[in-house]
Structure I
Amino acid sequence: MDNIAHKILVLSGKGGVGKSTVAVNFAVWLSMQGKKVGLLDIDIHGPSVPTLLKVEDKNVREKAGKIDPVSYSDNLKIMSIGFLLPGDDSPVIWRGPMKHNLIKQFTSDVDWGRLDFLVIDCPPGTGDEALSIVQTVPNADGAIVVTTPQQLSVIDVKKCISFCRQLHLPVLGVIENMSGFVCPVCKSKTEIFKSHGGQQIAEKFNIPFLGKIPIDGSVVSACDSGEPIIQFDKQSHIAESFNSAFVPLLKKDNHFHLEKEVKVQ
């Protein structure tokens with residue numbers, strides 16, 4: 001962990017909000033900016049990162065007593081329990097202590113090398129996995145919180161932000177995913193969910209609102225192809241939405257403090 005400059009968690013209080021999609025696009029986007037990036041998937045019961053990047057058939061190896069992560073590109077390495085399961089239909093039926101031990105192993109025994117960023121894709125909620133990763137990586141820069149606009153999601157995401165504050169984990173900002181539907185023909189936008197939940201959360205907790213990501217069928221096509229939309233269709237409006245949401249996290253001298261030096265032991 002001392003060889004990694006910045007560690008950012010991607011959290012949500014509720015499942016199905018597109019958190020893994022945001023995490024994967026953020027990690028790939030960082031790598032496209034020339035950053036050395038690691039993507040750690042700690043969703044033990046539903047690891048989706050290998051599928052989203054179409055590397056589920058890859059195997060991790062042991063090297064000098066350490067776990068060698070899977071390389072997606074020259075600038076991006078990935079680790080997930082999905083690489084260790086015998087098949088994509090194999091469930092992980094574990095209690096809390098076993099999950100904690102695996103997360104501890106992922107943070108101590110994976111040979112990430114020197115990284116600019118480690119993006120950690122957490123499972124939904126505020127249970128064992130989220131608590132374990134915050135305790136295991138106490139010097140994390142903070143968390144990106146993903147929500148959808150409707151109140152059903154907002155209620156759970158508020159709990160997630162309170163969780164971060166109780167554990168003294170800074171919240172770097174909120175991304176509102178599935179924010180309206182853009183017609184592929186006429187390009188007009190329809191607000192399917194009437195409530196602007198992401199902005200409401202940001203205002204309530206006085207944290208940055210990073211932006212809105214609309215519903216778009218091309219994201220599904222990109223996910224199915226194993227190439228994130230930020231890379232699959234760089235000129236699309238949804239790729240631009242992701243880009244606008246991610247840019248503030250790299251701005252120098254802003255309140256995220258993401259320009260500290262890498263410490264190498």
Structure II
Amino acid sequence: MSAVARVLRPRPPRNSVSGAAGVDVRGLAVHFEGVKAVDGVDLTLARGEILGLIGPNGAGKTTFVNAITGFQRPTAGAVHVDGFDVTGWGAARLARTGIARTFQSVRLFPQLSVLENVEVGAVGNGLDRAAARRLAVELLDRFDLAERAHQLAFGLPHGQERRLGIVRALAGRPTYLLLDEPAAGLNEEEGHELVGSLRRIKDDFGCGLLVIEHDMRVIMRLCERLQVLDYGKTIAVGTPEQVRADPAVLTAYLGRRRGEPGA
């Protein structure tokens with residue numbers, strides 16, 4: 001195992017009342033002035049699992065992830081990480097439990113170099129500057145960004161920008177990595193490369209991955225299990241093959257949604 005893989009191996013579960021390992025969400029709800037954006041969703045994510053979270057536009061996927069990563073306070077429900085109740089915790093506190101995420105818009109620091117963007121992720125999770133620099137250098141090399149290390153993040157090609165966002169999140173040494181539309185705007189070749197990169201994260205670092213994605217080519221090749229949301233509720237959970245054949249999923253994507261505006 002490489003030095004970077006050893007550093008990034010997930011920490012063993014801390015002692016908790018239940019002794020459980022994994023992310024366990026029960027009955028999560030997020031309401032906005034009567035609008036039920038998320039309405040009683042259960043979800044489990046194990047270490048070393050790749051779970052896809054899919055659904056039509058406006059189904060509540062991003063709001064759900066915001067609520068379990070500290071960017072939106074849930075109206076109801078509970079979130080446990082490795083057996084600890086973390087419901088309503090802020091993003092910075094959650095990061096220290098091993099939760100990291102990316103966003104639909106990558107949100108890089110444009111006036112910092114590619115290397116410095118990754119260092120920020122590492123320093124923010126407890127490494128000193130020298131250790132953060134070593135980790136950042138190794139990660140950039142591992143994910144084919146080393147030649148861009150000293151270039152400003154502003155102006156990166158789109159595919160490399162999205163990859164850098166993932167690498168920066170990984171520098172925080174997460175146990176669970178939540179990715180919001182990582183393939184957005186990628187061409188077919190870049191999507192194929194993304195699938196390989198995310199599989200390596202799971203295999204080499206042991207992270208559990210929750211992936212929101214609209215690109216079905218990516219989702220069907222990448223994920224072992226899918227969960228489908230529609231109007232804030234879960235309508236299907238299963239393997240990609242099971243979900244693809246589910247009548248409720250077909251209706252959500254192809255039936256009554258036709259002609260409706262996105263949200």
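Every read-out reported here was derived from the displayed coordinates using simple, explicitly stated rules and does not represent laboratory data. The shown structure was predicted, so the numbers you read here are calculated from the model rather than taken from an experiment. Cβ atoms are built from the backbone, for glycine too; each structure is taken alone.
Each of I, II could give mean count of other Cβ atoms within 10 Å over residues 97-104, but the derived value 20.9 comes from II. Match the computed value 13.8 of mean count of other Cβ atoms within 10 Å over residues 105-112 to one of the structures I, II, and report its label. Source structure: II. Across the set I, II, mean count of other Cβ atoms within 10 Å over residues 33-40 reaches its highest value in structure I. Across the set I, II, mean count of other Cβ atoms within 10 Å over residues 65-72 reaches its highest value in structure II. Can you say which of I, II returns 27 when percent of Cα pairs over 22 Å apart, for residues 81-176 alone is computed? Among I, II, the structure yielding 27 for percent of Cα pairs over 22 Å apart, for residues 81-176 alone is II.
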